[in-house]
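S.K.: Below, each structure is written out as structure tokens.
Please treat every number below as a calculation from the coordinates, not as lab data. These figures come from a predicted structure and were not determined experimentally. Cβ atoms are built from the backbone, for glycine too; each structure is taken alone.
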Structure I
Amino acid sequence: MGLAAAIALQMRGAHVLVVDALKPPIDKACGEGLMPDARRDLAALGVCCEPDEGAPFRGIQFVNWTDRGLASVSADFAGGEGIGMRRTMLHSRLVNRAVEVGVRLRWNTHVALGTSVSIDGQQCNYQYLVGADGQSSRVRKWAGLDRGRLISKRLGFRKHYRVRPFSGYVEVHWCALGQVYITPVGRDEICVAVVTRDRSSRMKQIIDSIPYLRSRLSSKDEISIERGALTTTRRLRCVAKSNIALIGDASGSVDAVTGEGLAVGFRQASLLGRSIEKGSLELYAADHEKSLQMARRMARALLLIDAHSSFRNAVMCTLASSPDLFRGLLQVHMGDETLAHFLLGNSGAVIKRLANRGVTVSETERAST
């Protein structure tokens, strides 16, 4: 998120220097899907994704695999298409935009954090310092902003296949070991990401546990190496201190199951730009939590479904038989409908349908604790 923050700040009159120990294009294990809200926030930074840079998708499909069969439900986005694109392509687009607006970039450069900040051995003076250095942020620890709570931690893996996309959706396949995400990223290319809470499980094992995927994802079609990463839900007490701010995963995170990591980061970048334009980090510190609020709620619900198989099966069967509920939840997730409005019209129906499948409200409450 460092480049997004740099672009937002430079667009609002700041003079920005980005320093990174790596060199572009920088890759990262992720699902590589940009939801419609992420595309809008990215466009606000001046980066519009062209169709030939990836592959569009019109919505989300959930497929739940059990020993008794499957339950499937899909819904289209209400606010336009999403796009799947390689992380390296997205990084290149952000680099080009940063150069275009005048951001200074230094790659393969070491930053030392001690009594002062130095870049390749030379002391660096700054008005604001932004830590966009990920979940294991050195800036966060150095600034004394590490206090918080790690709510969840899972393993993620990613690989690309030279395979025509299975559908016009991002497919999320649920199974006993975790989730497999299929995202189109080209006319004849897909990104396959796997997330699991089982530390002994690996990507191939989880894919092979779903016969449908095992038959369609062959090692001969692999076109990238497997990359892995942790995906966490983390809440921090504070994300700004004096003239130091954290952004992206460094400032708190939501599990990858939400698909909203990039959108959250882009929103934080715009918020940080507005805050510093006003001459302080007060606005950013006050409103940062709002950028993560809905994603955290969705993460809590989806991780509950992941953790309890009987609850997952009941929920998935309910959604499969009532696709309007799934469509409404997707609209809430994308910000096209408020959660309060959705619950007002649907909470009674959801409880009734779950009860018909043998799941009581008290059982779901016990599961959530």
Structure II
Amino acid sequence: MYDHDVFIAGGGPAGLAAAIAARLAGFSVLLADCGLPPIDKACGEGILPEGVAALAQLGVSFSSSEIFAFRGIKFVDCSREGALGGSCVVEARFPSGSGLGIRRIVLHQRLLERACRLGVQMLWQARAVRITAESAWIDGELVGSRWLICADGHNSRLREQSGFFSGGSAQDNSAGGFRRFGFCRHYQVAPWSDSVEVHWSDCGQLYVTPVAGDQISIALLTRHPGLRLQNALPRFTPVLHRLRDAAPCSRELGGLTVTRRLASVEHGHTALIGDASGSVDAITGEGLSMAFQQALELAQAMKCGDLNIYQRAHRRILRRPYVMAELMLAMDRHHGLRRRVFRTFAADPSLFRRLVNIHIGARTPRSLGATGAFSLAWGLLTA
């Protein structure tokens, strides 16, 4: 009954992207998930230029009315409470291309439609999916498949079933201060900027992402589990002023964001993808972009018959986001450091521009140069 080249457990964006990439590589694909589409979750809903390019390679397209192209990233320091305009602001435009703001459920629907058009077989509300190191079952039926892919998220139970043991193979940093909480809600208001805005305060970060011509997404990232958007907004004065007359148009969703490193993402003929394969804190905004890039690399590795190719590509894809997450989380934990960083960027905006270019993959870390690195270090020491 189930006889395919590739079996994918998990039908979120990572699983659907993997299914699309596998079909484009010529494989027959079966995907199973316990839920029903479209699947929503708390998400910043911004896809950086690398992820946009990967989506284009996957052949996923959107109508102009359901997306918003953003052209840069803006940091706003709200720790100095005061009137609108009193905060320190630094902004960098992308050197080429743009990011994509899109509602999570719209993104999921378009990925689903693309997978359907390519002939991916999908089983939704599959309640008993089990994967071991050698085989997989759905509701007691054996799945005949050459490749098995686990795409079931952060707390992947299939990861352990299939031979990836989080105790030995994973370095889980979530207990060391890297586990944080995210909350997201949408507001019916025209975007006031064509950049993703990251507002910083002592309680966390507030992301403002345009997701359509008349709608924005507000996402809070915080170390405080009891904090909610309504209570946090007064600490982000510029955003509070902007939302004064705006009506919320969705319910508030919440979730965990975790930095997790895995020693291996392939074992035998089984591979991990998306958050199941390791993750960085959502502070980087890289989650979806990484998953789409991983999907393309995994399909090529399967086509070559060697998952070690995917292992190497996966390390490369996550290397820069891990570093950027460490830097940004240090700013979150140490308020004095954050204030010095903002003063340094305000004194030399080119430093922020170069770091953003490195962050989105448009430049390598070497592009910062010895002079830039010295200026940044000196500014942090003396600001």
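S.K.: Matching task: 0.70 is the computed value of FRET efficiency 1/(1 + (r/R0)^6) of positions 106 and 306 (r between Cβ atoms, R0 = 41 Å, to 0.05). Pick the structure from I, II. Don't skip to the answer; put the middle values down first.
M.R.: Working: I: 0.50; II: 0.70.
Corresponding structure: II.
S.K.: Let me ask something else. A value of 20.0, 53 was computed for Rg and Dmax of the Cα atoms in Å, for residues 130-209 alone; which of I, II is the source structure? Can you show the working numbers first?
M.R.: On the way: I: 16.6, 48; II: 20.0, 53.
Derived from the structure labelled II.
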